[in-house]
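Given below, in the form of structure tokens, are the structures.
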Structure 1
Amino acid sequence: MKTMLRNIVVSVACLASLTLVHAKEVTPGTMLNKASIDGLLNDTLDGHTIKSLLTEKMEWLIRNQGFVMKLTKGKPIQVDPMVEEVTKRNAGSVTFDAKTRAPVGWKGGAPFPTIDMKDPSAGDKIAWNARYIGIEGYAMHEPYVWVYLIDLDKGVERIQNWTFKRTFMNGRYGQKAGSATTGDGTIFTKSLTYLTYPQDIAGIGVFNVRYMDPTKTEDKWVYINQFRRTKRVSGGGWMDPLGGGVDILVEDLNVWDGLPHWYPSIKLVQKRHILAVANAVSPPLDRTKPARSFEEAPYQDAKNAPYYNTLNAWEPREVYELEISTPVEHPYGKRVLYVDTQLYQSFFSEIYDKKGEFYKIISYERAPVIGKDGFKGYTTLQGRFIDFKRRHATVWAADMFLNEPEINEKTIVLETLERAAGK
């Protein structure tokens, strides 16, 4: 019996050594798709096996939904040194209130720069880091968002244009930001998101005010084009559809834009590496091409089925895997989120319905972007929302401009949304 067991152990060891011998480092530019996946799973990229870099649903997408990834080696990402300086300066003054599940004493930077994997509040702290780290400066502006809608069974339906604006009123960074706080200090962000094309849905959008007080409900207004008027909505509007036929809830923007205490729990599952588009080509649009043409978005593969693949390259990134439970009234049952451990930005989310069945993915592509004042930020340039229950997808690309002085609390107001709607 001992001899038999020894032989089995030796055989397993030999098999493992043979696998390692035949595994090789993937050449940058290699395409990971349905035809190549079986031959690449045991190969490595930056020392990580391709198998270990794929979430279960990523592998399912490649094998069953035509998902394609162009592979490349990881590239270091540096943001403006003032982010780290402010984080270090304020780290000692921030505490975590277990009752409100929110930071206390935050004045800028990542409120919880050191994450203890065994801390039961680690998930909340990572989520607050994502909200507050400030690597997008004090103002964000996407004046022309190129969006197209896809019927997964029939192909591309139509192209839309959107505009997005956000100003940060606390934790501000940049040469022209002035002080770290503007206004009376009670507001964190003011945001506008609205459609500009086609005319029949122009103006549909949301104006949102988010407060510093975690117990205070957000103020939110929507423009309803059927009635040609704006309407203030309840504090639960963050879980409503964005409108215009897209596959997006208000909280889905930026992969996940909710606040931790809105959800029953945020659990830190593990730290791992996944494939992500972390250095997307910038700019993502070619505005010399005809407006609303496929050529205008050269890094989206809108001409070939399934029409939602990116032409940017995927690289290994270390992430925190979070599991987010939702309120009873929420249309989602659970969200799994992958948040970068260095930059606290989300690359990928897998969403399940109330029955625990796979529902939707959100994938964002990010890149370093230099603001108008020289601030070295990091932000999103492209993304996709794929709803497998609805058999529908929304894909977008946009030039992102950071720290434009004209994007501020005086220009991001409800009247801007109404003007966009042609009232």
Structure 2
Amino acid sequence: MLDHSFTGMGFISVGLMGVVLLVILLPIVYRGAQAYIFTETIEHRRFQNEKFQRGDAQELAEEYRAVKAARLPVYEAIEKFEAKKREWPKDKKREFRSELKAVKKALHHLLGPAPGEKTPVLMRQQFGQTRWDRAQVKLHEVLYREDWVEDPTGQTKELVQVFVPRVDLFKGTELEPMFEYTEKNVELMLRPKLTFYWQFLIDRSYDAHFFGGIGPEVRGTLLLTLGAIVFAIPFGIIAAIYLCEYAKPSKTVHVLRSCINTLAGVPSIVFGLFGLAFFLNTLKLTESKSVLAGSMTLSLMILPTIIRASEEAIMAVPFAYKEASMGLGAGKWRTICKVILPAALPGILTGIVLSMGRAAGETAPIIFTAAVSVGDKLPLTEAFFAPSQALPWNIYNLCSEHEAVDSIRHVQYGMVFTLIAMVLLLNMLAIVFRARLHSKTKGV
């Protein structure tokens, strides 16, 4: 009865864990995929052509001429309305000025600079909306004014948000037809088209992630993760071999194992501060933050996991393997290298897989040692000695410090989706490699 009870509890636990994972991952996958697959506007195609020379320039120029013709009535209506400033009612002049300024600002966000307008300094102001979903938001800002009024139902004393049509203020003026025209012809003015922007994974970002992709962040994350693994694997396996095969049971070894277990539970921020103090300030590996310092800090953080996993894998190897090897005349070190380690390799790889996932997703250790918000792409030979962007840090940075967080929400989810996909891909590759090694060990 107990056996059946625990089996049932196990299935229920696995099912609950699967449901929780779906609840967490499905929104990330859905919204993160929108960074790659979305409805682009002609402004996105213009940007891609100007910065990355993608697409047919002549075809794009012809399309943009048609777009300009569709936008022209909007700007003509504004010019006609402004030309009759003297005829504005005195009691409405101030309101007209402020509302017209708001309309022109919203149109600028939607369509980009007006004809004859001086080219803005910020790149985000040089183009209209590059995504159709954001264009719908900006169109709403053109058509409606946000206002706060008392709750008409009287159920609460708090102010209620309402949207007032801007056209009501301009009724009977030259600007009135502009609102209906903009709403009906916005597709002609932006030319939305479904696209698969796979270059999001390799393109650099422009203007604080308003444009471009996350190529430098992906590259930096891979360098930090692989660097951490390269440093941690040799020391972790050597330490496990020593503890299992050479160290004799003693208080010193017991304390050493306790320290390793304690280090596995130390908060990651502590490793980050240690990396800053030791690798950068004491050893002065590099003049400032660098991938090298970040990799070594991450390697210290994942080292206890690799040591414990390797130790358990080595101890799980049947003692008969060791006896048979040494009985055939092989020495201790040869037995370890040729018999014990190959047999324990699948278990060791399990620890490495877990460590890779943790190293790729850590933020705190690299804040002080490696990560920056922006940076240039350097050759691989110089990349380890310079700071780098990384997905975990930039995800945190965009969510907490970006001035226009709602405008680049797709980039945030795209980064999270990419990071999860990278970790899963690295894990899958390691699992496949481990399975093949296990098959060879078993002679299958």
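Data overview
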{"read-out": "Among 1, 2, structure where FRET efficiency 1/(1 + (r/R0)^6) of positions 122 and 346 (r between Cβ atoms, R0 = 41 Å, to 0.05) as derived comes to 0.15", "value": "2"}
{"read-out": "Origin of the value -21000, where helix-only ellipticity at 222 nm (-39500 (n - 2.57) for each DSSP H run of 4 or more, over all residues; to 500) was derived from one of 1, 2", "value": "2"}
{"read-out": "Source structure (of 1, 2) for P(r) over Cα pairs in 10 Å bins from 0, in percent, computed value 4, 21, 32, 26, 11, 3, 2, 1, 0", "value": "1"}
{"read-out": "Answer label among 1, 2 for the case where mean count of other Cβ atoms within 10 Å over residues 58-65, calculated from the coordinates, equals 12.6", "value": "2"}
{"read-out": "Value 7.5, calculated as mean projected area of the Cα convex hull in nm², for residues 330-401 alone, assigned to which of 1, 2", "value": "2"}
{"read-out": "Of the structures 1, 2, the one that 0.60 was derived from, the read-out being FRET efficiency 1/(1 + (r/R0)^6) of positions 274 and 314 (r between Cβ atoms, R0 = 30 Å, to 0.05)", "value": "2"}
{"read-out": "Structure (1, 2) behind the derived value 2.6 of distance in nm of label points 7 Å out along Cα→Cβ at positions 234 and 250", "value": "2"}
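Coordinate-derived values only; no laboratory data. Note that the structure is a prediction, hence the values are computed from the model and not measured. Cβ atoms are built from the backbone, for glycine too; each structure is taken alone.
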